[in-house]
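A.B. asks: Following this line, the structures themselves.
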Structure P
Amino acid sequence: MERDYVAINREVWEAEAAHWVATGVRLWGLEVPVWRNWGASDASLNLLPADLAGIDAIELGCGTGYVSGWMARRGAKVTGIDISAAQLATPRRLAEQHGADIMFIEYNAEATGLDDAAFDFAISEYGAAIWCRPDAWLREAWRVLRPGGRLVFLGNHPLVLVCSPLDGAPCDLRLHRPYRDMWGADWAEVTFDPSGLCFNLTIAGWMEVFRAIGFRVTNYQEIYIPDHQTETSASVPAAWGKTYPVEQVWHLEKPA
């Protein structure tokens, strides 16, 4: 892969920013967080600690910033990072509207420019978790976390990528690309729903990266589509995602 994925992905999100405003407004207003793309409740997943009082937290690839807003509501001192200036206009406005004191800054999550060991908790819901090179953004997360700090990230399950047609059509029951040596996919010029370059690894591939950096895995979750869903969303048919996992969540810790 030799394409400038950082520039391509920044251009995608600059162009898409306006389309996510309404979703951001809705999610900022929730009392109990739900996680995309299928609205799984945090009451069952527990991606966010219930009490973040006194915690320095960072969201890597914050988009409209609702996760940052949820963390601030639970007491954290929050920094949100995003590569798109157009995207950041929304969380800055919504943070002011909700009375949330959050620092939103325009950086690449692979090189934030922030101080070493500045945070206790880091999270990425999609964001850096799929749009940045795993070895790059995870090393940066390690650098900015304090010893004993935790990282949680949610993104597409690798099975979704394996079962996604090369033209960008919704995933189906065929294997369209190899699992071995998976790195991600270039969606920039596909026929259906073109976007940018996303990254994913095999389960063993993720574990290898964690081990090389030094992260300890404390939990791993696979998310299926809820029974009440009937539509196709994010190129995943509901029937497919009730049988196969559509998303994965990694819970990591930087040893003290």
Structure Q
Amino acid sequence: MGAVLLERLDSGAIAVLRFDNPPHGFLDGAMTAALDAHLTALASDQPLRALILTGAQDGVLIRHFDLAELAGAADAIAASPADAGATWQDSIFHRITRALETLDVPVIAAINGDCMGVGYELALACDIRLARRGAFTIGLPELHIAMFPGGGGTVRLARLLGPARALELIGTARVVDPEEAARLGMVNAALDDPLEAALAMARKFASLSPSALADAKRLIHASTDLPLEEALTLEQRMVNARLGSDEVRGVLHRYVQSGTDLRQPLD
């Protein structure tokens, strides 16, 4: 049985969740439940400013879901068919990915190696994806088992890359190396040490206004979820609610008094 390990850094401002299931690096049901519990607790964690997902094993974040466990689930569904009227809320995995997307703080996937199937679906639900350079594989190869990605991968990859590119990759079960993943836009960047880069980014996030960052994340996600004019209306209402706040007014007046511009933060 694998584990999902929680580490807290910088007085609790940064949380790192590490997936640990040697030797293969599969995700299983127990790990899924543990991840769900961690995210439920982190959602109300006041010191938290950024969350990082990564692998505890060298060269793998999550290879894919445990196929033996998946085969057992398939047998159970064959014996007792699933509810045809099910919604996303009936799936623990969908609830997990939505929790990542709706968490008030930025979530970074530090992809330290192989990341396929449910592993990449988790990464797709993160706000930022950084991958480790090397002979690793990233993607959604579920068509090899006569399935399509069932944890949000079909929907999120299409939103990220467009329908044509998503169908090309999913429909041919093609996995790619980190450099190609970066070229295609599947990850933000391919780096020598994605965890180091993720920690540096998380610390920058932690140095900025948490409430403004939470609002920015909410609006960025709204840009893909809502029609343009509805998203702009939401932005305007949030601007109106925030601009007159003591926090914003105080920082603005300090910038004016210092005579500087926005390239650098004030001390």
Structure R
Amino acid sequence: MEYKNLLVEKKGSLATVTVSRPKALNALNTEVIAELYDVWRNLESDTNIGVVIITGDGEKSFVAGADIGELNKLDSLEGIKLAERGQGLYWKIENSDIISIAAINGFALGGGCELAMACDIRIASKNVKIGQPEVNLGIIPGYGGTQRLARLVGKGMAKLLILTGDMIDAEEALRIGLVDKITEPAELLSEAEKLAGKILSRGPKAVISAKRCINFAANSDLDTGLRYEIIEFGAICATDDSKEGTSAFMEKRKPNFKGA
């Protein structure tokens, strides 16, 4: 299916989704949110897809926030509905069995920063400017920014960034843990693809199970999280892939995982 604001490419088990509104610096509007939700639903139904790279069209911007013209027209009820749609999409990405990599180029502001935080791994080019500048517009983050940023960088740093509305560069984002790796702009997608290839070479069921355990940890106490890990570990031990992986190690060969 073709989309007005997205470019979708599949290579084997890897898909790349590019937000493409370059004249608007790839800003999000209700149409983009709807298309992202649709494409993600379609990718989840494709059992061959294991990793998705999300990026922005061009080097200037990943996603430069929301469409300000749309925000200006919202009343309270419309604002609630908009936030619910955005949060619903980002929750779906965060909790999907598909592994998501944000390849962040240029501006990643507001909803763009929130989109990156909903992904499993964030790789940033050195030209990145990232932040939650909503207070500069007299509003607050609405797509999960107040929640995910605090979980990633700590409550104090989250308050510093959100309450000032300041942007930070890639080096600072790496230092505080907002992004996981930085690279030259020209190497951004190749680095993301290299990482995706490494993840895809691992046991698919194990990767999904590990992601579930890590996500569970963010919303539970340690004891409950440890019990959940025990359950997942037991389930993984019964899979064909676990037998193949351990056998391959003992036989000094590469494993042939089949996702079973």
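A.B. asks: A value of 18.1 was computed for mean count of other Cβ atoms within 10 Å over residues 95-102; which of P, Q, R is the source structure?
C.D. replies: Checking each candidate, the match is Q.
A.B. asks: Between P, Q, R, which one scores greatest on percent of Cα pairs over 16 Å apart, for residues 47-102 alone?
C.D. replies: Values: P: 34; Q: 67; R: 60.
Structure Q comes out on top.
We did not get these values from a lab; they are worked out from the coordinates using the rules stated. Keep in mind that this is a model prediction, so the values were computed, not measured. Cβ atoms are built from the backbone, for glycine too; each structure is taken alone.
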